[in-house]
Structure formats: structure tokens, C-alpha cells
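In C-alpha cells below, several structures.
Taken together, the values in this text are just the output of simple stated rules run on the coordinates, not laboratory data. Being a predicted model, the structure only gives us computed values, none of them experimental. Cβ atoms are built from the backbone, for glycine too; each structure is taken alone.
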Structure P
């Protein structure tokens, strides 16, 4: 398994750290570079890692949807008070 995807991933982590620690305008440029490097490393990643990330995203999305539906049913079940 080639590990070429680790180079842009490490670059993204380093520039992300710089983005968090800096308050200058250069920090925004570092943040954009970190995002681009992260996407590039995901494109270069082997299919096993991409498939694993896809499964994690699907599981988390399902849990968030279930929590959102339960909150909506709680809100819909409450009756508004009458004003006298």
C-alpha cells in the first residue's frame, strides 16, 4: 500500500496548527492551504481508507438524523399554553 497520501496529510496538519495559533491574515491563507492539502490527501489515499471514512460518515449521519427526528417529535408533542 503506497503511503504517498501521508505527505499532504502531514502538511495539512502542520498548516492547520499554524492556522489555530496565528491571528494574522496569513493564517487564512494557511487555512485554505490546509483544506486543499487535506482534500488532496484523501484523493491519494488507498481505497481501503476511503471506504473506511465513508462508512464512518454514513454511521455518524444516521445517528445525527435519528437525534434530530427525536427532537422534532418532542417539540411537536408539546402543546402551546393558552393565553387568558
Structure Q
């Protein structure tokens, strides 16, 4: 999961350059991921909501990265 968090941090820093409020939302969302399975699902749900609600305010490359992160986590959780 370290690679996942590296990409999440990249997304965070890219978005922070353009939108401080959205970047704060991403940081808050990250707090759900506490290592427990329920925490991962809560993180995923929150992350999807933040991205969906702000899709018009995210650069296309960052939107693609966010969706890659969402899909990666969905697949990871399905395999558990």
C-alpha cells in the first residue's frame, strides 16, 4: 500500500496547487484509512464522494489519477 499512498500524495499535492479546500478534503478523507477493513471502505466511499462532487474542479490528469486510485482500492478490497 505504500505505492498507493505515494500516488495519493501526488494527487494531493497536484490539487493543492489549484484548490486548497479540495486538498484539505482529501487529507480529511485519508483519516478514515486506519488499517481496518471498515476504515478502508469508509475511506473509499468518502474519496469517491469528494472526487465526484469536485469533478469539474479537477484537472483531467488528476481526475484520471483519482479514478485509478479508486479502482485500485476497489480491486484490492474485493480480493481480500
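Here are some notes:
- Origin of the value 21.0, 72, where Rg and Dmax of the Cα atoms in Å was derived from one of P, Q: P
- At a computed 3.3 (distance in nm of label points 7 Å out along Cα→Cβ at positions 24 and 56), which of P, Q: P
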